[in-house]
Structure I
Amino acid sequence: MKQFHWSNLSDDERLAVLARPEQRFDETLQSAVRSIVDEVRNRGWAGLCDLALRIDGEEPREIDVHPLAAEARRRLPAAQVAAMEFAAARIRDFHMASRPSDFGMETAPGLTVTKTWRAIDRVGLYVPGGKTPLFSSLLMLAIPAQAAGVREIVAVTPPRTDGGLDDLIALAAELSGIERVWTVGGAQAIAALAFGAGAIPKVDKICGPGNAWVAEAKRLVSSLPAGPAIDMPAGPSELMVIADDSADCVLVAADLLSQAEHDAAAQVLLVTTSQEIADRVAREVQDQVATLPRYDIAQSSLEMARIIVITDLGESLDVANRYAPEHLSLAVERPEKLVGEIRNAGAVFAGSLAAETFGDYLAGSSHVLPTDGAARAWGGVSVYTFLKAMSVQTVTAQAARAIAAPAALLARMEGLEAHARAADARLEVTA
């Protein structure tokens, strides 16, 4: 892990230190994704099946999750099933409790404006699969969507390498209240959700993480006329740890590696007030990575890892808010003093016991979070991801008489005479 002293760096050097690894969104990939999207858009189900056979090795299938979920319950140790049920319950409790209430007020006598919430009618959920089916992502997407009251959820995931639906995905679906899952992945799955293909319906919003092909497809379809909304921009995973001299170096190293093993393009950063902590964590990371089953991936990620030595914790706030990490761990003695000053982060883990892993699986909030600095303007998936706010105004005759004239005046100031006349007409009917 390369080390830098923040106070010794120029502004340009600081930007370079906080730069993300070079992304995989090159022109070749963009062109290939556009070709896939156009194929599904123009040829529908036939185009989707041709692509799926070539890329996934089988045509898309809609699979009833219950038989596979039952098989998973028979196959898995009871403790593993209980852990999934425990996680689902925590996620459900949190998101049910976080549903917003309608709000209304009289903004003038007789003029009432209400903000009311409505669930999106139909959403598509993309669940990463393949060699490592991320069943946790289905829990983190579907349960908030259910809590929001979404009427129809269309779940897609790549088929297993030997075909069909992974039984862990099926069990997660059952625990999330989803009856059926489509086995189709990649950019072609995103296109099917965006435009509809065969029995896969067109959705209003697409949510869920994926590889570079999926991320580019989401970006592309959301930019097209009448294309679906998407949850957020997404890229490789990232974690920043802020540590003072009270930090447990074993825990800090373990947290850094928990993200490094995700993807060779994942980025991990340590920001610390202590040179001793910096050196000890660097050694501990190398000791721990050597024993990981995903050593090659984690070691590749560590090539872009950074250790930034700062003069005090106040300086750490500048570093964190500039970087806007997906995950931010505060391995400091008094984390509450920093939390209030953090403006840009997808999720914050306050204190040495708040493992990022807990957030990934069972703390309650969703682990689908903004990356690549998107936390400056975006939040992670929540019930709000699946809701839209609608305003409702009601006007009494007294209020109409009071507000019609100023409304008409404002409209004429903008040169919109028809607007003004529509306001004036209320004076005539309430006279």
Structure II
Amino acid sequence: MNRKNEVIATLDLGTTKVTVLVTEVGEAGLSVLGVGTAESEGLRKGMVISIGKTVEAIRKAKHDAEQMSGCMISEVIAGVGGAHIVGVNNHGMITTKHNEIHKADVRRVLDAAAVLSMPLDRELMNVLPSQYVVDEHDGIKDPVGMSGVRVEVETHLITAARTALDNITKCAERSGLRIVEFVANPLASALAVLEDNERELGVVVLDLGGGSGDLTVWVNGSLLHTSVIGAGGNLITQDIATGLRTPIACAEDLKVKHGVACGRLLADGETIDVPDVGGRPDKELSRHVLTEIIEPRTIEIFGLVRREIQKTGFDDLLAGGLVLTGGAARMPGLAELGDEILNMPVRVGVPRDVRGLTSIMGNPALSTPYGLAVYAALHHHHEIPWPMQPVRNVKSKSGVAGWIRKVAGFLF
């Protein structure tokens, strides 16, 4: 395939939906060709709980994405989310052989930083350099060509539960897809929505989905913290169902159509029809009643975010504030309430620099699948020095066909 006309397919497995996105990448950037989504009941907080239901959802999303894009999909980059995602910072150091730093030296020091003591049930997914140190001179982004004897690197490593990755792989393969690389959802969503100046100033990204919230902290242009908040939009839906005594599906519909997170934004006198259970007639209630259920849970979620930010020790370095994205971020009033609770500017982020299907892509729920494509296309981004780009962990093709491709690539 021509490097300048590369087609990338991504797979986002969420608690409430599965998304397959097809993009074309070249020197001009990413262009979205097609997107397919399917309701999902086979996952919970990033973990597969039903192979059959997950496979069914992937097949439907794949079919719709192929129909829209006109491309047959066989390989995908898969996003991984859930509470099992853990980010840690690590350090690597080597000495050079020729008093000048070469690309091979950068690869060696990155390999050294990727050596992490962890249980056998965990797997390293993503390695992101944050800075290099050459003979005690820090803050270096591209050490290649510099004179130096000792090279060090600070990295952020993201790990995941091996069983979660294995189950996602099984579901993809039974759907006719091969996963070529895993990428953490928190990283992908941040790449989709952040401006360069926000990363430099210091910023938090919260991808609020149905089952959980993925959180990343960026300082001086680099990712320094990754974690998952065990609360998402489904908790709000459950509160509505319980508080208004309405079925879960109706509670979700009320949340999406009439939900407001901040009560002061509502006008007086607005009413809503609430379906009852057991065939009873609908109830007419003030819209304020709905908001009085939503707002306390939202305040609780932002409280969890505030505590997580404080735990990082970076809370004084976040002049860029918080960028809120994900499916649950569409609710009016979330940014205003977050601004009050967190005492920092909050904005809702959608996929940026999108070409193609812009009317569809202006949706925060599509940040993760689009961010996966942004991740895969970073090698086309000439403004980012090669040593600062994420370390790719592309899985080689297995079997005889894969061996033939490897031999052909070596010979020709």
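Rule-based calculations on the coordinates, nothing more; no lab input. Since the structure is predicted, the reported quantities are computational estimates derived from the model, not experimental observations. Cβ atoms are built from the backbone, for glycine too; each structure is taken alone.
Details
- Origin of the value -14500, where helix-only ellipticity at 222 nm (-39500 (n - 2.57) for each DSSP H run of 4 or more, over all residues; to 500) was derived from one of I, II: I
- Structures I, II, by FRET efficiency 1/(1 + (r/R0)^6) of positions 241 and 345 (r between Cβ atoms, R0 = 25 Å, to 0.05): label with the highest value: I
- Of the structures I, II, the one that 2.9 was derived from, the read-out being distance in nm of label points 7 Å out along Cα→Cβ at positions 49 and 289: II
- At a computed 23, 47, 25, 5, 0 (P(r) over Cα pairs in 20 Å bins from 0, in percent), which of I, II: I
- Label whose coordinates, when FRET efficiency 1/(1 + (r/R0)^6) of positions 185 and 393 (r between Cβ atoms, R0 = 35 Å, to 0.05) is calculated, return 1.00 (choices I, II): II
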